[in-house]
Structure 1
Amino acid sequence: MSIQKGGTLIRRIRFLSMSISLPKIIQGGMGVGVSNWRLAQAVSRIGQMGVVSGTGLDQVLARRLQDGDLEGHCRRALEHFPFPHMAKRVLDMFFIPGGKQPEMPYKVTAPAVIKNHHWLDEIYIVANFVEVFLAREGHSNPVGINYLEKIQLPHLPSVYGAMLAGVAVVIMGAGIPVNIPSALDLLSRHEAATYPIHVTGATPETDCQRVFDPAAFIEGATPPPLKRPVFLPIISSDSLATMLLRRSGGVIDGFVIEGPTAGGHNAPPRGPMHLTEDGQPIYGPRDVVKLDALRKIGLPFWLAGAYGSAARLREALDAGASGIQVGTAFALCAESGMEPQFRHALLKKALAGKARVMTDPVASPTGFPFKVAQLEGTLSEPEVFTQRRKICNIGYLREPYLKADGRVGFRCPSEPAEAFLAKGGKLEDTVGRKCICNGLFANIGLGQILPGGRREPGIVTLGDDVVNVGQFCKGGNIDYTAADVVRIILG
């Protein structure tokens, strides 16, 4: 614990040892592929912290390759992967020269499992390497990656792949990632790491351990140790910061403090859930982070949730923060991975003063409130939601549970209700649940193809700060760049 209490100077030295200065702006790691390598590269090139989303990268790479990798970026990254036989297996499985036929569905990777699945782990390693490699290409500034603690099963091979590509910072939210710091220590030395998986109904006899050993994947001699990334958990309370420092088996280097106005998954309100007339959670004084308590810890922290302006950056710095995390402004910039039709429609709504984001308490299968941008043609429209045939064919947000026979099964409240009920789920847990997995892939033009050639509908998540994105649209142009965001926020 002594190093955790060493104050800002020690922590600044830790950042500098990774050749990382404390950035004033951390770009949010958003959605599936919204924070893609292009966006992260653009932000890092100009001296702030670019971050790729680590969510669903196995499917992102698989679908890009099936679409033909027309610009050759994925294949170029694969040529630099340190284990060429592994890279070739992934390429042989998914790459289609010229791209698949538009009406053909994507070949999907199997859902993750607790016990090791060598082929799946290879895809996780390779996909995370590719995204980080491309984000780092052509410059020497650090790049980060963002994961969701709720998606536990791919963590270890995913982080290892990102580390092989030289990722500088690992950021993790949507849960309490107490076991990640020690895993980073072990994986940086190519040593086996273990990650406990939360299984509903588990007993002390239930085997819930996810084990990953790099030695099973390394080709040839063991490579030299990797740089251990800086670790920044995303938290919503000062008490959680204290708990993480107390329970973590490795170094935590700082925190991202995210309020309920931020996009994506929000922490639920503390205490009983009360809703507004239109069904949104009500947050109160207990949900306000005590920044004086954060300052006493002595670690750098960044504030997130409607901080995307020069005035709010100054406010954060005056409060003792090292800077801010900005998501929504970057999600709608030109380098974002979001489909241009969605991005432009949302920008037009914002400029017309009609943008609306709802904090939906039931949309996500995780049970966390989830920010949903209201946009025609997406799952935010009741008729689009009710017309979609329920299916769970990606499974990132499935819940592991203990079956009657003692084995671990998987269920999702967004799958067909009869299937969920047959697995011991409750009918009330299915009401209003949306397929976040398929929807997020649709947001970036990689939606699964349905019978008749239709694509899965999207579900766009943004923060409340969408109402302020007009500050970046200048001279009558609806498009703006990541550089515009950084320039205007830094003043």
Structure 2
Amino acid sequence: MAKITELNFKNTYRGLPKEFYDLVGPTPFENPHLVSFNHDAAELIDLDPDQSDVPEFIQYFSGNGLIPGSDPLAMYYTGHQFGVYNPDIGDGRAILLGEVRNSKGEIWDLHLKGSGRTKFSRVFDGRAVLRSCIREYLCSEAMHALAIPTTRALCIIGSDEKVERETTEMGAMMVRMAPTHVRFGSFEAFHYTERPDNVKLLADYVIKYHFPEFIESDDRYALFFLEVVKRTAELMARWQSVGFTHGVMNTDNMSITGLTIDYGPYGFMENYDPEYVPNHSDNFGRYSYQNQPAIALWNLNKLALSITSILPQPKDISDEFRDIYSRTYVDIMRKKLGLKEAHTEDIELIKGMINILSTQRVDYTIFFRRLSDIGSQDLFSMFKEKSEIQNWMVLYKKRLQAENSNDAERKKDMDRINPKFILRNYLAESAIRKAVDEADYSEINRLHQILKDPFSEQVQFQDYAEPSPDWGRNLVISCSS
């Protein structure tokens, strides 16, 4: 394992022309301190976890020094925000410190959020607040544990610096990690400014480092685009299967490699509500839970438009997207129901269950966790109108019998895919309040440990698996960070 000064940097994005970025270093914090450190993420870049204890670690990730080999820059991109094109975005409060190549040959961006002003900051201060850093740190790691493609988080660095948002808040920085931070909006930036050569350069760069299987193909741009479609459709199916709602699915928040990126006003749906919206700025529900697959397709069509200079007649992807999404979603839902075989009636069985959960506003996560105990009274107690779920259970049991399902084996399988623990918004808020009000970071670390293992019983943490208390229900989150 390497020291912080020995990381193997290979800064490929820096090799692109200057139009792709702004060369700028981070603005340092005064009196920085470590809030939380993620040992698992450190292993991805071959970093010795003990390095979090050395003074240089905090200095490097608070803008007070540059890690040897790093080459900081702010990435240029644009995008559609709430359906309207915005030509003035880019990394306005984050800096790509560099790309670390690990012993497996994998490249990991080290992206420092809250690092200060860049040329893309507009009128803003370029800072992040402790609140938002905690939410992203916890959720990206929770999503990884749920086997959902996501960026990762290495650490949070706190400070004494005050940041003005709706109120005065504590400033913080967070190190986000991903194989790449190229977005749909990265292509839009050059399409809408009529720079087709740069669209091609970016596509060639992304294919070389992230889709190398297509390099030698004459159809590499078409294959690349269809792979982005596939990964995005599968990502949406995984989000929907756990009730995750991103909150701000702008094209600049869509990863070209199919990762969950830019955790802002997200939320895990609790009581099943297809119109669930965690973002208090989304007054019309554009980015509601039920709209996410359709919005992903809309965003992909904007990406298709942005690469017409290299793929003049892209294939109509609507049917392909819907087919991949539906197949992936139904397959996941079968597994959540403990079904091993594919039967034609499964779709109606799934639809019937979802309709009951929706009309009765049943806790989505707890329902599936209890369903593995098929005769449990705890399951039936969740429903006000019990006849609906009882009638559905008759069909469900009949379906299980059709494949000679073994209850003990089924329960094990279901408990491996239906999480007991999710990051309910009130849990994140509790950790934030302790951190902000008391400088007590223990709840961040406790939640991180619980959410790393969401499928096991962890009976000592049963309270963390219960429905939100009254004060924590229906929390909506601000975009400000």
Structure 3
Amino acid sequence: MIDAPHSALLCEITKHAATTPDKVALVDGDCAVTYSQLLDHVRQAACFMQTKGLKHGDRIVLTAQKELPFVYDYLAAHLLGVVNVVVDAASPRDRLDSIIGVVKPAAIFGNGTPDITDIPCYDFQKQDSTCGAALELPRLTADDVADVMFTTGTTGAPKGVCLSHANIAGSAGNTNGFIGMTDHEVEALALPLSHSFGLGRLRCVLMAGSTLVLVSNFANLKSFFTVLDSYHATGFGMVPAVWQYIKRLSGRRIARFADQIRYIEIGSAPLPIEDKRLLLEIFPNTRLCMHYGLTEASRAMFSEFHANVDNLETVGRPASPLVEACVLDEEGNALADGVDGEICISGNMVTRSYFNPDDNKASFHGKWFRTGDWGHRGSDGNFYLTGRKKELINVGGEKVSPATIEDAICSLGYIADCACIAVPDANGVLGEVPKAYLVPKGERVDIEVIKGELAHLLPPHELPVQWEWIDRIPRTASGKIQRLKLKQ
């Protein structure tokens, strides 16, 4: 057994390994891992890390891939007090280099790890699984940092969100309580593990003692439906862009699983009201739970569609009695119900700090985390969004910084100035897409030329979908872009 009182997640896994050792915890293709085996794999991974000199407080970069060894290493780091810096395995090299430069990791784990000078790199599949050395576990607390998740800030620079063991357990506990998770669930996970949502679903299932079936992604809907059918899955999570994809490619065929799907968690971006109504029709007996929150305050609020059938505009109310939400003005004063201000969150899942202390400036009003979202609380106790103070572009759940796109466009040397804003996706799939406004430098360059060169600098979801030439970018006296004027 493992003694890890600092981690409620590890404590629950250990409990499941003792009480239901033969219960399947994880499935990846033809490989099924029981809770007892999972604990053994975690112990072996921790032993490997310890033999490589990793210790409490060290940081490791985990290039997240949806495979079992990633899960073992992720949990092993929690056991040792090693901090996981989880990044997308498909991240552009410049983003990876930027994160590495900030956190200065002691090692990098992942398959096909990049060649980084002076940093040890270990493939998931090539670790010594026969390590027999005794584990030397440090004294840790629930407030120790477990993970650092990097999100893109409005300046374009990655911001590291420090999440403690208490934070990640709090989020999972709040979510499981709202959804009503039991140890009888079988969940199909097609979301990426490199993002807060997918990683959160992994933790929720393992906390509950349920079974998680890893699915590569939603691109092959036939494969996803096969998993739902073969394993008689009772739940899954999805972002709104995925629902648009399912709806477009399969119509209402997913309705054949309505009697077996007990819950669906939805999040990361807004979902149109008409799609909420369609889901209510297709899944009349399913808990359709949509969360609101950020990486910094994961699953802060929930709304269940069937319980709010006459009020589908709301983002809900705090996820549990351990979470609080309020609306404050710029000075941090509480506003009355119905008055718009900034939605602020406090609770057991809210980060205490960013990795870079400078990023904490203006991020908190005392105990309250400032979400940057504008809205109000209704007299019914539910919260309603009316806009976003922050200027990130939400492309199908991926948060895109306008500054990142602007810098890339300007680096091409073809334009004098530019600005990017969010506009609705005309195809109704991604929610928002980037639009670029360009000020020419002399004669206008063909947009196709700019698009072609930009494709080498940015990932596909950051490429502008709409383009417009204008004479001047509106700016303040201090030079800041006035994006709201571009939306008028």
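Consider the structures 1, 2, 3: one of them gives 0.40 for FRET efficiency 1/(1 + (r/R0)^6) of positions 38 and 206 (r between Cβ atoms, R0 = 25 Å, to 0.05) as calculated from the coordinates. Say which. Mind showing how you got there, number by number?
Numbers: 1: 0.05; 2: 0.40; 3: 1.00.
Working through the options, I get structure 2.
From which structure (1, 2, 3) was distance in nm of label points 7 Å out along Cα→Cβ at positions 94 and 334 calculated, if the value obtained is 4.6? Could the numbers behind the result be given before it?
Working: 1: 2.8; 2: 3.6; 3: 4.6.
Value 4.6 for distance in nm of label points 7 Å out along Cα→Cβ at positions 94 and 334 corresponds to 3 out of 1, 2, 3.
Given structures 1, 2, 3, which gives the highest value for mean count of other Cβ atoms within 10 Å over residues 198-205?
Going through 1, 2, 3 one by one, mean count of other Cβ atoms within 10 Å over residues 198-205 is largest in 3.
Where does the value 0.05 come from, among 1, 2, 3, when FRET efficiency 1/(1 + (r/R0)^6) of positions 358 and 406 (r between Cβ atoms, R0 = 25 Å, to 0.05) is the thing being computed?
The structure behind it is 1.
Ranked on mean count of other Cβ atoms within 10 Å over residues 158-165, which label among 1, 2, 3 comes first with the largest value?
With respect to mean count of other Cβ atoms within 10 Å over residues 158-165, the highest-scoring structure among 1, 2, 3 is 1.
Only the coordinates and a few stated rules stand behind these numbers; no lab work does. On a predicted model such as this, the values are computed, not experimentally measured, just so you know. Cβ atoms are built from the backbone, for glycine too; each structure is taken alone.
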